[in-house]
Structure P
Amino acid sequence: MAETGVALQMLAVSKRYPGTLAVDNVDFAVNAGEVHALIGENGAGKSTLTKMIAGAFSDYTGRILINAKEVALHSPAAAKACGIQMIHQELSLAPALSIAENVLAGRLPRRGPILARRAMLAETRRCLARMGLTLDPETPVEEISQHEAQLVEIAKALGNNPCILVMDEPTSALGRDEVERLFEIIRTLRRQGLAIVYISHHLPEIFEIADRVTVLRDGKKVATREMREVTPAALVEMMVGRSVSDLYARRRREPGAEKLRVEGLSRYGFFHDVSLAVREGEILGICGLSGAGRSELARSICGIDPVDAGSIRLGGTPVTPRSYKDAIRAGIAYLTEDRKSQGLALRLDVAANVLSAIIPRQCTAGVYFRGRGRGILDDLIGGLQVHPPDPSRPAGNLSGGNQQKVLLAKWLATRPEVLILDEPTRGVDVGAKVVIHKAIAELADRGKCVVLISSDLPELVGLSDRIVIMRKGHLIGRLPDDRRSESAALLAANGEGELAPV
């Protein structure tokens, strides 16, 4: 029997995949009017547990109770009928359809067989206003930004008036202003008695918004604690099973000669007159709010997007990459922020993904010899601690953190002189962050250039040797070394505070 006030209770639930016990005899409960954080490393069982709540499996074992009544959540329809809504990290919106069609999917208002268009638009505007959005409901989703799409996804879920809401990394594509707006909405929903399961890899968010936290590791429940009873260090230790004293240890290496120089680079409408230089062995951090032009600059340096003006020099030699292939040949590689749609071929195995960018090196007379890359493959899989260390496993079957390691391995395999990293640890767990940060630092220590674009301010401040600020498409200055902090970086990105010349 569920406890009084418990909206969701899971008793000894388990879920097995072929060869893997993903969730192992877990008890989990969420009270009405509570934000309950669910945390753990990638592969800890969080996604499987929440998919169980959302009705994705018909073969789980154990018992699930909603408001003290046992239910069988064997389909998404069954979960929805119980008042459960899930906001996925990977958006479930249909890009070609309008915002209204997405928000009201499955409940479009009709008068008989005819769509009630005026009512549809009015209801969509009401749902969007709840998220602070003033978008035209008839706009196709593919025409709005990623952070706007994330807010539309949340508006869609809330429009179904759930009593239990599961939020999987809901802030992953949001800027700080949007995060604050979302947190205010969450606080309102909590006061209204909604039970909220909140998944995030960002510990500051957990401490800001959650009432309780449950930690999973290797498919098992480690502990459930009141937030006031724990510290970030204690949670990290529970997640990884060891103490992690400093995730962002500052390096002490002196950079060498200038390697990359960008002069007056412009892509009209995206960024304008950007000039910067990166030295051998240096990690240059680029800080900016969503829409500042950071990713667009990176894509143009790598030849993915065209430039309208400016020049690029590598080791003093002019380079004009007209395609990404040209950039890779020149020694410039780019790790995209979107690993699933732009970074990896999820249906192919780990080996094919890691070696895909160096196929010409494995060829003789036009014949591809995959076995020639085995040594590189083994070194990278081992060095980045990809788990499981099986190169024949489809990349899509790996956890998010291990997919990110595979993507990093793919570009490290090219042995780049310049590696541009766009949100390299977005959506990955603490343990994976440690591995990725170590690999980035080791690359710089070998004299290579690293350009780091990150919205994770502790990461940006902790890893970078220098930090430059982009705002509204312009490079506006450098954060002074004696004032490098998360708060100073955020103020600078908002156009406040004094900056040094780049």
Structure Q
Amino acid sequence: MNFSDGNSSSVFLDACCTAVGSQYVITDPETLVAYLTDWRGRFTGAALAVVKPGSTQEVAQIVQLCRQHHIPIVPQGGNTGLVLGSVPDARGNAIVLSLTRLNRVREIDPLNNTMTVDAGCILQNVQEAAAAVGRLFPLSLAAEGSCTIGGNLATNAGGTAVLRYGNSRELCLGLEVVTADGAIWNGLRGLRKDNTGYDLRDLYIGAEGTLGIITGAVLKLFAQPAAELTALVGMQSPQQALQLLTLAQQHCGATLTGFELMSDFCLTLVQKHFPHMRRPLAAPSPHYALIQLSDSESVEHANGLLEQLVAGAMEAELIEDAIVASSIAQSRSIWALREHISLAQAAEGKNIKHDVSLPISAIGDFITSTDALLQTHSPGCRMVTFGHLGDGNLHYNVSPPEGMADTVFIDTQEAINQIVHDNVHAFNGSISAEHGIGMLKREEILRYKSEVEMGLMRTIKQALDPLNLMNPGKIL
């Protein structure tokens, strides 16, 4: 099909209107912008339309129409991604397939500890639906008020509780998927064991919509903890944080839910741009660890574990100061410091972001050596280092030196990315921990993945999406 052919486009869009209703086929340029621009506002693509189906069957109809007319499809949930994976490119020949109308909680089975949901359900709504029946859905991340389950699964999102509960892949038992030829695969099985062939669920999770469109999922639920406690501790180095992590695992066992690392500069930015948010510790430290316990016994038991941990860490001279939250409000204020880091970065100006994962044991040495390399390349650059230390995921972001325009600094992004990613590779890490590849890192992965691995990925893509209509230009 010639995408510049207005008549052909009109026929296709008319068919979409028939399938989902004309009010759900958006072509108004002003309305389109929100769907075409990435969350960080760095890029705005183009599209024939935004199409908003209201059911799995309507998704399948739209995919069949796109296949018939050779129209590329960009699936989109909450559009909170950070690697340009949920927006179209600038060619304008694709549609954005928004799944936000698919927002039903289909079933909750408290005895089986499962919930079946539409892909367009907002994460926070899923958490609240689980809580309403006395259960916990533990996936938690800063964008939970707007991101969707389909997007979480498409990028295999992690969040703050991976240490105990695992990432999105581990929190999903089954999927419903519309394939690239418009068929519906119903894999919505709430089974912990199902060894009947290839694991198609794991194939689609993390594929960023390049193999098919996730329309529903069976999610794992857990018992609500009897107590959740938070502590913030200050220390001199990431190496000490790693020793503290080992100590926390020994003292707290399975109650250890989160272990977050933050540099002092992170909290400096938060306090600068959100002055109502106060540091809870009396004096600053170069680094901080945020520790979360979820206890099935009682507040007293959890508090005893935390106090024992803090006392042991003080005795071992691993930490300089500590505070254990004495109330839910105080715990939320400590977590708010962590959750506002990205917002404070945005308020400070443009910066160069890295979402990397490393062997946990290597994180301290990686930070020390990469900091030194970057200071040699860009003297005075400021490191916004934070992340999920307990699972090896580091958000290793670089801000310009004081006085340098961020637009000038961004021009050095390619060189800084190479310094960081080369060192990640040297430490046997990954250049994408939880954000995905999208368009942003599509060329970058070629530097670090073998030709055998890339060849296998291309073979899968060709087999499942031979017309290359499913989110083309992302990952591959």
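If helix-only ellipticity at 222 nm (-39500 (n - 2.57) for each DSSP H run of 4 or more, over all residues; to 500) comes out at -11000 when worked out from the coordinates, which of P, Q was used? Intermediate results must be reported in sequence, preceding the final value.
Working: P: -9000; Q: -11000.
Source structure: Q.
Figure out for me which of the structures P, Q the number 0.80 belongs to, where FRET efficiency 1/(1 + (r/R0)^6) of positions 67 and 355 (r between Cβ atoms, R0 = 41 Å, to 0.05) was derived from the coordinates. Could the numbers behind the result be given before it?
Working: P: 0.20; Q: 0.80.
The read-out comes from structure Q.
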Legend entry - Winner on FRET efficiency 1/(1 + (r/R0)^6) of positions 139 and 211 (r between Cβ atoms, R0 = 25 Å, to 0.05) once structures P, Q are ranked, highest first: Q
Legend entry - Per mean count of other Cβ atoms within 10 Å over residues 147-154, the highest-valued of structures P, Q: Q
Inset, instruction - Taking distance in nm of label points 7 Å out along Cα→Cβ at positions 35 and 363 as the quantity of interest, name the structure among P, Q where it is greatest. - result: P
Legend entry - Highest-scoring label, criterion being distance in nm of label points 7 Å out along Cα→Cβ at positions 275 and 307, among P, Q: Q
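State the single structure among P, Q that was used to calculate distance in nm of label points 7 Å out along Cα→Cβ at positions 27 and 91, giving 4.1.
P
FRET efficiency 1/(1 + (r/R0)^6) of positions 83 and 411 (r between Cβ atoms, R0 = 25 Å, to 0.05) was computed and gave 0.80; which structure, P, Q, did it come from? Mind dumping the intermediate values first?
Details: P: 0.05; Q: 0.80.
Structure of origin is Q.
Every number here is computed from the coordinates shown, using simple stated rules; none is lab data. Quantities reported herein were computed from a predicted structural model and do not represent experimental measurements. Cβ atoms are built from the backbone, for glycine too; each structure is taken alone.
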